[in-house]
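None of the figures in this text is laboratory data; all of them are computed from the coordinates on show. As the structure is a prediction and not an experimental result, all values here were calculated from the model. Cβ atoms are built from the backbone, for glycine too; each structure is taken alone.
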Structure 1
C-alpha cells in the first residue's frame, strides 16, 4: 500500500468574483456589476509579497463572463496577465475559470502548467435544479472541454460535486465518462471528489454532503478510474481526523491545493501543513508536496514552462 499523500502548496488569486452563472449552492460568486475586479497592478502587488520558496502553485479562479459578452476579451486578458505575473515571480499557474473557447485554451496553454474544470455531474437533470440558472454547467459543454483539453495536450484536473441531489448511478456514470475521455487522451491528472458544504451565501436550502458516504465513493472511484489518475479530496471539507484517515485508506491519494483561504468554501479554512502532519504521521502516512503538473506530463509543456518547472522543483520545501 502506498503511504504517501500529496498536496500542492498553493495561493489562490481571483481576478473577479462576478459571474453570469447562478448556481443555487454557490458561496463564491457576486452578480455582474456588483463586484470589484482586481487590476493587474493589484495582482502584481499581491504576488510580489508571497514567499516563492514556500508557495508552488498559483491557482487562478474566476467568476465567468458570458461568451457573447463584450467584456469577455477584457476578462480573458486579465486571466492571461495573472498567469504571466505568476510565472514572472517563479510560481506555477493552474487556471480554472469555466469553459473556454479553443483559441482561449491554446493561449492559456502557453502560460499554465496545467488547467482544470469540474464536470460536477453528467446527468442533464441538474440543469432543471441546482444549475437551472447556470448555462455553462451544461454537461455536454463540460465534456467537450475535457475532450478539447486532451486534444490540446493540456494536463487537466476535473471532478465531481457531491451532495446536490445525485444518485449512486449518477456518480458512477460521471466517473465512467471521465475515465473514457482519459483513456482516449491520457491527460487527466486528478479527479476531485468535492463534498458540498453549506455556506452562508448559498441561495438554495441544500444541506452539506453526508461525509459517511465519502469512503465508499472513493473506493468506487478507485475501481473506475484508470491507474495513475490521482483521487483528490479537500481536507478542509473532511475535518474529522479519523474520517480523513478512512478516506485515505479507501484510496484517496491527494489533498489538493492547500491555500490560506478556500475561495469556493470560504467558511471552511484549510488545515496547515503542521496540523495535517499531526494527523497523518501517527497513522503511518507521509505528506509530500507536489507540483501542479505531474511528472508524466512535463514533456507536454513548452521549453519555457519546462524551465519554470525545473526551477520550482529545486525549491520544494518538505517541512514548514
Structure 2
C-alpha cells in the first residue's frame, strides 16, 4: 500500500529465466501484487518467478509470444479485475531501478498525475551507458512521439517503466492499443486523447546485467514511425474534430497540402530541367512559396498543439 492506495506491478517477461528472480526480488514492500506475464517463453521464466516464494507473485501465461505490449495489456486487465489503484510496469530484464518506484508511484497515488514514466535520457549517464544505436534510435522515436502524441514535454518514449492510475486504465480502450515494441508510443497517443496528465521522472539507466535485447532499431524505427503517423492522424480526428473542434486541424491540413504540392511540383521542375527544358522563374517562385508556407502552417499547428496540451503535466 502507498498512502492508502493498493499498488500492483506488471512484469512482462519473455525468456528471462536468468534475470526474472533479480527483477522480482528488488521490488519494494510497498507493492501489494506482482503480476508476471510470461509471454510464451521457451525457458524456465515461469518456474524461476514462482521459485522466489513471494506470496505477492502471480504468473499469467501466453501460449505463444504476442509482444511486450500484449503482455502488458494482459497484466493491466488482471490489475483492473483485482481492483488495484495504481499499476506499475517493470520489464523482467532487471534494467529498471526499483529504487525509482516510490518516486513514480507517489504523484499517481496522490491524484496529481494519471501516468508517470521514467526518463533515462534526463541524466548525464545516458550517453555513456546506453548503446549508441539504441540512444539515437530512441532519440528519433522520442521526437516523432512528441509530434504524434501531443506530449511535447515527454522524452524517452521507449521507456517501459511506467505508472498509471486505475481511473485512467478504465477509460482507455485497451483493445486498440498496439501490442508490440511500439506499445509505449501508442499508449501516449491514447492517453492524450483522454487528456491524461503525464510527466517524466529522471531514472538511472541500467545496462550490462546480462540482459539480451531482441530489438533491432533498423527494423523497429520504420515500423514504429508508421505507427506514429497513423496515431497522429487518429489523435487529431478523435481529439480535435470529434470531441472538441480546434482550428489547428486547418493549419495541419493546409501545411500538409502546401508542402506536398510544393515538393511534387519541385520534382517535376527538376525533371524538366534535367531534360533540358527552360523553367519560368514564376514556377520556381511558386515552388518556394508552397514549401515555405507549408512549413509555416505546420509549425503554427505544432505551436497550437503545444499550447493545447501544456497543462497535461
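General observations
- Here distance in nm of label points 7 Å out along Cα→Cβ at positions 95 and 279 is compared for structures 1, 2. The highest value is that of 2.
- semi-axes √(5λ) of the Cα gyration tensor in Å, for residues 111-158 alone derived as 21, 14, 7 - corresponding label from 1, 2: 2
- If volume of the Cα convex hull per residue in Å³ is computed and equals 150, the structure in 1, 2: 2
- At a computed 17.9 (mean count of other Cβ atoms within 10 Å over residues 39-46), which of 1, 2: 2
- Top of 1, 2 by relative contact order in percent (Cα under 8 Å, 6 or more apart), largest first: 1
- When helix-only ellipticity at 222 nm (-39500 (n - 2.57) for each DSSP H run of 4 or more, over all residues; to 500) is computed for each of 1, 2, the one that comes out at -10000 is 1.
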